[in-house]
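The structures come next, written out as structure tokens.
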Structure 1
Amino acid sequence: MLNEILEDIVGQLWFQLTLLLTVAIASSLLFAKFKQPKIIGQILLGIVIGPSLLGLISVDSDTPGSMVPRFAELGAIMLLFLIGLECDIKEIYTKRSLLIGAGGVIVPWVCGYFLSELMLPDPGVGYDMFSQSVFVGAALVATSVAITAGVLKEMGIIGSDIAKTLLGAAVVDDVLGMLVLAVSAGTASGEGIDLSDLTWLVTAAVLFVALGGYIGAKVLTKVVASVQRRGSARGLEESGFLMALSIALLYATISEAIGLSAIVGAFVAGTIFARCEYRTRFHGYTKVLEWVFAPIFFLSLGVLIDVGEVSSGAWLFALVLTGVAFATKIAGCGIPARLLGMSKGDSLSLGIGMSPRMEIAMVIALYGLSNKIITGEIYSVIVMMGLLTAVFTPSILRRTMRSVPKTPAVCETVDA
């Protein structure tokens with residue numbers, strides 16, 4: 001009877017959220033004591049409380065805990081909206097960011113494909129070796145914007161030039177990552193690439209970023225400012241922020257609907273309010289939400305992995321794939337950055353900052369698994385690669401960027 005009660009409690013969403021937030025506090029205090037990024041502690045403790053060890057948290061869609069991934073996604077959205085508020089859209093989407101982002105897509109995709117062809121055995125009946133290799137390469141493409149942004153924010157250098165270039169290139173990576181998925185899916189279908197679908201995705205992505213930024217800066221910012229002024233006059237100090245937050249969630253919805261990541265939409269929404277006269281106030285409100293939900297996101301990255309699913313034979317490939325994941329981003333992003341005039345140190349830091357893969361890699365891997373393009377074991381390997389890059393990047397990035405001077409989180413603005 002006692003066991004049944006305990007199992008029922010553990011399965012409750014509220015218990016899982018309580019546990020996640022408590023673990024987040026403990027990990028932050030512990031790792032701060034050793035002067036290590038709290039993000040690492042949250043990911044590692046996520047592994048401990050997840051199915052790999054204790055099994056206290058479930059992400060099974062058939063259990064109440066299926067809400068946990070939604071809260072985690074909300075954490076990533078809040079984090080990227082907050083980061084967007086600290087960035088000027090004109091300084092993010094530059095020619096340099098586009099070129100660096102493109103290099104960070106082509107090199108990993110090609111190298112991931114050839115590594116798979118070299119190391120993986122035939123996947124067996126019902127699977128195509130070429131298609132599986134294409135998908136493994138595709139999983140190496142997109143950068144986890146939330147991981148990198150979290151480290152930059154924690155270091156207090158989010159306003160530096162290299163941080164702006166890195167974030168811009170990371171967003172470009174995510175957009176191109178969805179295009180890579182479309183190409184990979186067309187190749188794996190045996191019917192070739194659907195040019196109409198690919199054209200739609202490219203057009204929709206460009207229009208969303210361009211028009212979303214333009215309309216937001218020219219129209220929505222003024223609407224939000226007007227709502228804030230009228231609300232303040234009636235004692236509703238939070239009115240403008242709630243309007244801005246609803247726009248951020250709308251942008252996230254549109255972004256996901258056209259095939260991009262929801263966090264890309266949240267980031268774009270944040271950038272359009274970066275020049276709003278109430279920016280400082282909105283930043284303060286968003287930071288509170290980020291304090292609550294972002295730790296759930298980082299902990300969930302650890303919960304998502306089940307080490308027991310990776311066989312001993314796949315560990316070698318997982319480790320080599322992780323090494324290639326780092327090397328290809330450092331080369332694919334670092335070399336273009338160096339050619340564009342960035343210093344050796346900044347070019348190296350940029351490549352490392354582009355190395356973590358989680359969200360988009362998981363989307364690509366899950367698509368491949370669901371459509372029987374990759375095996376379950378390869379799916380687990382890709383998840384492990386994403387986890388390892390997410391765990392090791394923060395500490396490496398902190399060391400390579402320690403000489404970057406800290407910048408104000410928010411520019412000095414005056415709330416009317």
Structure 2
Amino acid sequence: MEYNTDSAQRPSLGWFLVSAVISIFSLAGCNQTSASYLFETQPQTPLAAVGLNSTRSPQIAVSAAGMISLLTLYQDGTNTRVGFTMSHDGGDHFMPVQAVSREGATISAHGENNPMMAVSSRAVYALWEQTQHDGAKDLVVARSLNAGQTFEVPVRVNDNKTPSFHGFASIAAGTNGEVYIAWLDGRDAPESPGTFDIYLARSTDRGATFGPNIRVARSGCPCCRPYVALGKAGEVFVGWRKVFPGSIRDLVVSASKDGGQTFYRSTRVAEDGWQIQGCPESGASLLFSKDRLYVAWMTGGADGRARIQLSWSDNGGADFHAPLKASDDVRDSNHAALSQSEGSWILLSFQGRLASTSEAQWSKTSAFVVEVHGDKLGKPQALANDGMTASYPGSAIGPDGNAFVVWSGTRERNNAVVLLRGRIR
């Protein structure tokens with residue numbers, strides 16, 4: 001497909017509008033930090049402007065040159081497709097969406113089990129779960145080596161011959177052509193009832209093929225996405241929610257120094273004491289910045305009240321700092337996602353409800369962002385949602401620090417990918 005920046009002309013939606021100035025204060029006794037981001041007051045639905053009226057589950061990335069990549073699910077008649085688009089003007093306009101999944105493919109996507117994207121240099125990788133004709137659920141990756149202009153036929157990631165479950169996958173791409181996938185896998189008899197194993201696969205040829213699948217760990221929460229991240233010295237980190245005795249579900253990080261062939265360490269990030277009979281469908285987000293590994297996640301804790309926590313390790317996951325509460329007084333907070341720029345600006349996004357003076361009053365779910373400055377956190381900022389509910393937000397930061405936050409918006413059962421932009425003031 002040929003992409004032309006003039007093919008989706010429409011007015012810009014107030015890129016310079018300002019909604020609020022964030023005053024960032026540290027939590028739990030840290031020092032005060034300076035205010036940074038100013039966000040638009042009016043979100044946009046960029047895919048509606050290119051003719052798609054039912055879209056959801058966006059993934060976003062920004063290149064060193066400022067190109068915005070956007071992966072989405074969309075409806076093509078009665079079929080759900082994985083699609084890709086891009087913007088070269090800071091999100092004012094997006095190209096027509098091109099199909100990434102094949103025509104007639106059955107995409108399995110719900111909750112955290114949605115497509116994921118990784119971008120490295122001019123390579124774009126799209127990952128999703130696909131149901132085959134025999135009912136088997138396979139993980140597939142489609143790659144583009146020309147910055148998203150065209151995508152190749154998807155390749156299978158899981159290598160087992162007997163049909164079984166594979167899902168809730170994440171993807172990370174290195175600068176040397178390696179691509180890593182981590183997921184929940186049901187091929188083996190579970191170590192404990194109602195759990196899945198954590199598996200990993202690696203590609204050394206920029207996603208053309210994937211090698212033997214490696215079992216990382218056992219007793220994974222059966223619908224909480226494992227997350228894979230790469231260290232600067234080639235380390236591979238997988239964060240996953242383990243079902244401990246008594247149905248306690250806490251975060252664990254496993255670490256490898258040999259490209260994911262073996263994992264020499266698994267560390268419990270925090271002992272939250274969250275006991276739940278069932279699956280919260282809420283995994284972690286990992287981010288390696290400089291020499292530090294950050295982990296963000298939701299927990300109910302011993303009191304059962306949902307909150308977003310942030311912790312970090314400065315020694316390769318050997319141990320973790322006592323977690324900070326990142327969600328402050330936001331209610332029903334969930335689905336944390338970390339992102340950073342090349343300049344090391346870090347944002348933590350999540351969904352939640354604004355606190356009310358009345359326990360009986362429920363606000364619509366909004367997207368929130370928190371700035372992360374080393375071991376200091378800003379206060380959560382609620383982003384304008386134009387009366388829609390917001391779920392599964394994610395963000396990307398450009399080389400100049402500009403922030404782009406996307407989420408699935410819903411109004412009266414109509415779904416739309418929503419974008420809101422912010423500038424460093």
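Read-outs: derived from the displayed coordinates by stated rules, not from any lab. In this text, all values refer to a predicted model and were calculated from it rather than measured experimentally. Cβ atoms are built from the backbone, for glycine too; each structure is taken alone.
So distance in nm of label points 7 Å out along Cα→Cβ at positions 221 and 277, computed for just one structure, reads 1.3; which one of 1, 2 is that? Computed on structure 1.
Quick check for you: by distance in nm of label points 7 Å out along Cα→Cβ at positions 53 and 397, which of 1, 2 is greatest?
Values: 1: 2.4; 2: 3.9.
For this comparison of distance in nm of label points 7 Å out along Cα→Cβ at positions 53 and 397, the top structure is 2.
In this comparison of 1, 2, the computed figure -24500 for helix-only ellipticity at 222 nm (-39500 (n - 2.57) for each DSSP H run of 4 or more, over all residues; to 500) is attributed to 1.
Out of 1, 2, which structure matches 0.97 when Rg/Rh (Cα atoms, Kirkwood Rh) is calculated? Provide the component values of the computation, followed by the final result.
On the way: 1: 0.97; 2: 0.94.
The read-out was computed on structure 1.
Ranked by relative contact order in percent (Cα under 8 Å, 6 or more apart), structures 1, 2 are topped by 1, which has the highest value. Tell me which of 1, 2 gives 0.15 when you compute FRET efficiency 1/(1 + (r/R0)^6) of positions 349 and 373 (r between Cβ atoms, R0 = 25 Å, to 0.05). Computing FRET efficiency 1/(1 + (r/R0)^6) of positions 349 and 373 (r between Cβ atoms, R0 = 25 Å, to 0.05) on every structure in 1, 2 gives 0.15 only for 1.
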